[in-house]
Structures are given as structure tokens and as C-alpha cells.
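Just so it is clear, none of the values below were taken in a lab; they were calculated from the coordinates. Nothing here was measured: the structure is a model prediction, and the numbers come from that model. Cβ atoms are built from the backbone, for glycine too; each structure is taken alone.
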Structure I
Amino acid sequence: MSERYVVVGEALVDLVGQPDGRTFVAHPGGSPANVAFGLARLGRSATLVTQLGPDPLGELVREHLLGAGVELDPAADGAERRTSTALVALDAKGAASYDFHIDWELPGLPELAADAVVLHTGSIAAAMLPGADTVEELFRRERERGAVTLSFDPNCRPALMEPHERAVARVERLVALSDVVKVSDEDLGWLYPGEPVERVAARWQASGPALVAVTRGGEGVHAVAASGAVDRPAVPVRVVDTVGAGDSFMSGLLDALGSHGLLGGERREALRAITGEELTAVVGHAALAAAITCSRSGAMPPTSDELAEAAGAGGVQATGAEAANA
């Protein structure tokens with residue numbers, strides 16, 4: 001039986017500003033949608049539970065996701081909805097900043113397919129009311145049911161989140177419910193100003209997750225599990241932009257954990273017992289996926305063949321050397 005990766009969260013269109021200051025190029029996006037897209041590109045059976053409007057932007061997103069093989073949950077359709085957008089500005093180094101125009105809610109708790117081994121969420125879906133309450137309730141139900149691995153990436157968007165104290169409390173509740181957590185050092189800097197990321201990662205891991213991975217851009221990745229902490233250097237790559245890089249890391253991480261037979265409720269203890277060698281391998285796989293995404297424009301994660309080719313070649317084949325593990 002196939003193993004299904006279920007992702008719950010926002011799908012939207014990134015309107016990326018061009019150098020002339022007057023033109024925007026539309027790219028399907030949204031962190032959870034990017035994770036589902038990345039998983040499908042890596043050959044995984046992926047289902048996205050989201051919301052899309054019956055408008056041209058919604059059709060753009062549908063074609064993008066379906067073209068990669070992502071299955072859209074029927075809850076995605078709704079005549080009263082509009083497809084959300086984000087205006088994206090890129091700085092001289094390709095780093096992105098966002099101005100969101102989004103609504104987020106779910107009509108109820110989705111039922112997971114019998115072959116589901118993972119439930120992933122994060123970003124706006126896990127932080128913006130009213131949908132965030134439904135997502136948290138879903139995670140609590142699935143933790144009690146114990147049938148799937150729970151995965152979470154805060155991917156903080158402060159402008160769309162509750163006041164800081166409540167936002168931190170919600171993130172910490174979801175972390176404690178999760179088995180796998182990915183977070184960027186920028187997110188941790190907003191959540192816990194001035195606190196070393198290593199300390200936060202260790203505290204989060206002790207609160208419930210089997211592993212916590214902190215992406216640190218040019219400084220690489222710090223990951224911690226019960227077996228201990230590992231640090232992986234950044235992958236050298238010429239950066240075009242960083243749009244979707246963190247989401248590619250997330251999909252690459254779940255893909256690697258699946259390849260190691262560590263996903264699904266009945267494998268929870270095996271995941272908790274992940275060795276330092278296994279942790280280094282899965283983090284390296286994820287970092288390479290993110291680097292490939294940074295080497296080209298937009299949230300375009302690698303296929304399984306591209307990732308295997310880059311791994312065999314010892315890295316992303318490009319001139320220049322700017323690290324990218326967003």
C-alpha cells in the first residue's frame with residue numbers, strides 16, 4: 001500500500017515584483033502548498049487540504065499542484081472564497097519579503113485517508129484565526145489517534161499572527177504535539193529574541209518532538225534528537241532567490257524520513273530512536289533540496305531525479321558560492 005503525505009494549509013499566488021518596479025509575475029505559492037508540491041515532485045503521494053477561489057488565480061494554483069501530482073482535498077473548492085495573494089519583494093541578494101492578502105479557515109476537521117502516514121502544517125494556516133484553531137484541534141485529534149507522524153513548521157508571519165505572547169504559546173502547543181519540527185533561525189529570533197537557537201531547539205525537542213531542525217541560512221542546519229545534536233554545513237550554491245527554499249527543506253526532510261522507514265504512527269518509537277548518522281543523512285538530503293530551489297527562480301523544488309543527480313555530483317552544480325538553507 002502506498003504511503004500518503006497529507007498537508008493542511010494555505011495555497012496562494014505570489015505576485016513577485018520585477019526590477020522595473022511596475023511588473024509582477026504570478027507564481028503559485030503558500031508554504032503548505034509548496035511542501036505538498038515538493039513532496040509530489042519527489043515522487044510521494046501528497047494530498048493538500050486548503051482553500052481556493054473559483055477565479056483565475058485559483059485555477060493557476062490548481063493547475064500547478066495537479067500538474068505535479070498533488071491531490072486536492074474536496075474542501076479546497078468554495079464558491080464564496082477568493083484565492084489569496086502575497087506581494088513579494090526581492091532584495092539584491094534574492095531574499096524575499098511578503099505583503100499578504102489572505103483569508104484562512106476550514107469548514108471542519110478533515111478525515112485522513114487510511115494510507116496517510118504524515119500530517120504536516122505550518123505558516124499562516126497554523127497561526128491565523130479562525131483557521132488556526134481548527135488546525136490545532138486537528139493536531140490534537142491526530143495525536144490522540146496516533147496513526148500518523150505529525151510535522152510542523154512555524155514559518156512565522158508576524159503581521160498575520162496573534163499578539164506575540166499568544167503567538168508564542170500557540171507555536172509551543174503545536175511543537176509539543178508534533179513529532180517533526182523544522183524552524184528557521186529568523187523564526188526563533190522573533191519568537192525568542194536573543195536566545196541561542198541551540199537552547200530553544202533542545203527545549204522544544206524535550207517537550208515532545210522526536211527531532212527539531214533549525215535552518216540557519218549560510219551557517220547550515222542545527223538538528224537535535226534524543227540521540228544528540230548534529231550540525232551540517234550549508235550547501236554552496238549561487239542564489240537566484242530564496243522563495244520556497246524552507247518549504248523545499250521541509251518536503252526534503254519528510255521525504256528522507258520516509259526513505260528511512262521512520263514515518264507513520266506505528267513507527268513513532270523508531271523515529272524517536274533516530275541515530276546521529278540517520279539524522280545527519282536526512283538533514284543533508286533536505287538541505288540539498290533547499291539549495292537546488294535557491295539556484296533557480298521561484299518556489300520550484302527539485303524532482304527526485306534532480307536531487308539524486310545533485311547528491312551524486314556532490315552538490316549543486318553552479319558557479320559562485322552563496323549558502324542557501326533557508
Structure II
Amino acid sequence: MTMDRWYEQAGIRNGVRRIFHEESEAGKVFFPHRLVPYLSHEAVRDLPAERHRELAVRHLYQFLLSTAHLETRVVNRGAELIANGRSGIELPMSSRLDAFKVYCDEGYHSLYSLDLADQIGAVTGVPVPRWNYGGFVDQLADAVDRTLPDHPELAVLLQVVVFETLITAVLNEIPHDDTVVTTVRETVRDHAKDEGRHHHYFTGFFHELWHQLDAPTRVDVAFAMPALIRSCLLWDVEPVRSSLVLAGLDDTTATAVVRDCYGGDPGNERIRAICRASLRMCESAGVLAVPGAAEQFAAHGLIDGSGR
């Protein structure tokens with residue numbers, strides 16, 4: 001899947017505005033409960049059913065609002081560098097034009113994500129919180145400073161490549177989950193279709209980037225990639241804590257629930273599943289062939305000691 005047929009296939013070119021219709025009375029949920037770990041926490045599970053419904057709605061808001069913020073503030077930051085020829089990588093005009101297509105897509109994803117949140121808030125009466133994801137964006141900036149301090153724009157590009165090649169349960173599972181309200185499923189399906197093209201584009205971009213790096217910078221990148229990948233997998237827990245407080249938990253209890261559900265090691269198996277395509281991209285480009293790189297990936301739990 002490439003960007004060649006973007007004008008015919010992209011959501012912004014031929015999509016429709018998804019209009020939310022209340023379906024909860026038919027047993028539909030706003031977000032799969034299996035993907036909301038705190039709903040089964042002992043401090044949460046005995047809350048009234050209405051509070052559980054509000055928590056699920058706000059978890060959907062988390063997904064929609066994080067999309068709006070990260071697509072525009074992180075992904076499009078890198079897409080602009082590529083599109084305007086400021087990436088430091090020599091690319092054909094076709095690749096720069098494709099980067100502008102990505103830029104348009106991500107702006108559109110942000111628009112319809114916020115639009116859907118606004119519609120749901122109006123129908124359900126659950127207000128859309130003013131979460132700005134500044135903490136997560138700051139964490140990503142800190143990761144750039146820590147991992148590639150001498151190549152900050154390169155680190156920004158690598159973060160975008162990682163984000164666009166991660167495989168999330170939300171994009172994979174929700175479109176096929178009949179228990180989720182239809183408009184949410186359709187919106188996530190629209191997003192997933194575009195992201196499939198972005199995945200292909202940024203995989204190719206990474207191979208070209210890697211090919212053009214000099215030997216010392218390749219070493220720097222190979223050793224930085226594991227930390228950059230892990231930084232993209234961190235969960236911004238402040239919206240969760242805020243949502244739990246809105247559901248009636250006191251600050252201390254809400255903080256404890258967040259710590260119990262998100263404070264531990266998420267597990268190397270889950271991490272590897274999410275970044276499987278990113279790791280495959282690194283391996284095919286030759287990143288793991290750099291002496292010492294495989295050990296760095298293993299130390300971050302991304303591959304096992306045998307390099308797989």
C-alpha cells in the first residue's frame with residue numbers, strides 16, 4: 001500500500017463526516033472494557049453503572065484527543081521537515097509530495113477526532129475534558145535531548161517513524177468489535193486505512209534515511225533507537241487520574257489506581273507486539289547489524305538475547 005492513489009483513496013479526499021448516534025441503549029459500549037484496565041480495579045469496579053459509562057466515554061476521549069494532539073504536534077512536525085526539504089535527507093520530489101499528503105491526512109484525523117468527541121459530548125452529556133497532553137509531548141522532547149543531543153532534528157524524524165510504524169490494539173481491534181458504537185468503529189476504521197499508507201511511507205523513508213547516514217551517525221542512531229521506541233510507548237496517565245477523580249474517587253485513591261494499572265512494567269511481550277513492525281523495519285534496514293546495537297535492543301526488552 002503506497003501513497004500513489006492518495007487522491008482516490010485518502011479519507012480527506014473521499015471520506016464522509018461520521019455522525020454519532022446514541023446506541024448505548026442497545027448494549028453498545030464507547031470503548032472495549034478489556035482495553036480500559038482500571039475498570040476492573042477494586043476501587044473502581046463497584047462504582048455505579050453510570051460512572052462506568054462515563055469512564056468509558058472519557059477513555060474514548062483520551063484516544064480521540066491524543067490523536068488530535070500527537071498527529072499535529074509530533075507527526076506533522078516531522079512530516080513538515082520532510083515535505084519542505086528540511087529533513088537533511090536527499091529525497092525525490094515525489095517523496096516530499098507524499099509527506100505533504102501525510103500532513104494533510106494527520107490534520108484531517110485531528111479534525112474528525114475532535115469533531116466526534118464534541119458530538120459525543122453533546123449527546124451523552126459527558127463533557128470533553130481540556131486535556132492538552134503537554135506532559136507526554138514534553139517527555140518526547142526529553143527523549144530527543146537524552147538520546148541524540150547532537151542530532152535533534154534527526155531524533156524528531158525517528159520518533160515520527162516509530163509512531164507511524166507502531167501497531168496499536170485500538171486501530172487493530174475496534175473496527176471489528178461489534179460491541180462498540182458504530183460511529184466509533186467507523187471513525188477508527190477510517191483512521192486505520194490512512195495509517196496503513198503512512199506505515200508503508202515511513203518504512204521506506206527510514207530505509208532511505210539510514211542509507212544516507214555516515215558511519216558514526218549510524219552508530220548513534222542504532223544505539224538511540226531502543227530508547228526512542230520505548231519513549232513512544234509511555235502512557236500519559238494524567239488524563240486517567242483526572243477521569244477517575246471526575247468519577248468520584250479522591251486524589252489519593254485515583255493516584256493509587258493509576259499506579260496499580262500503569263505503574264508496573266507493561267511486559268516485554270506486549271511491547272514487542274506493539275512495536276513489531278518498527279523492529280522489523282530496523283532489522284531490514286541493517287540497524288541491528290551495527291556492533292552492539294542488538295545488545296541495546298535486548299537491554300530495553302525489545303528483542304531477546306538471541307537477537308529475535
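I, II: which one has relative contact order in percent (Cα under 8 Å, 6 or more apart), as calculated, at 17?
Numbers: I: 17; II: 24.
Of the structures listed, the value fits I.
For the read-out distance in nm of label points 7 Å out along Cα→Cβ at positions 81 and 297, a value of 2.2 was computed from one structure; give its label from I, II.
Answer for the origin of the read-out: II.
Looking at mean count of other Cβ atoms within 10 Å over residues 225-232 over structures I, II, structure II comes out largest.
From I, II, which structure was helix-only ellipticity at 222 nm (-39500 (n - 2.57) for each DSSP H run of 4 or more, over all residues; to 500) = -20500 calculated on?
Working: I: -11500; II: -20500.
That value comes from structure II.
If you line up I, II by Rg/Rh (Cα atoms, Kirkwood Rh), the top spot, with the largest value, goes to II.
Using distance in nm of label points 7 Å out along Cα→Cβ at positions 121 and 153 for the comparison, can you identify which of I, II gives the largest number? List each step's numbers first, then the result.
Numbers: I: 1.6; II: 3.7.
Structure II gives the largest value of distance in nm of label points 7 Å out along Cα→Cβ at positions 121 and 153 among I, II.
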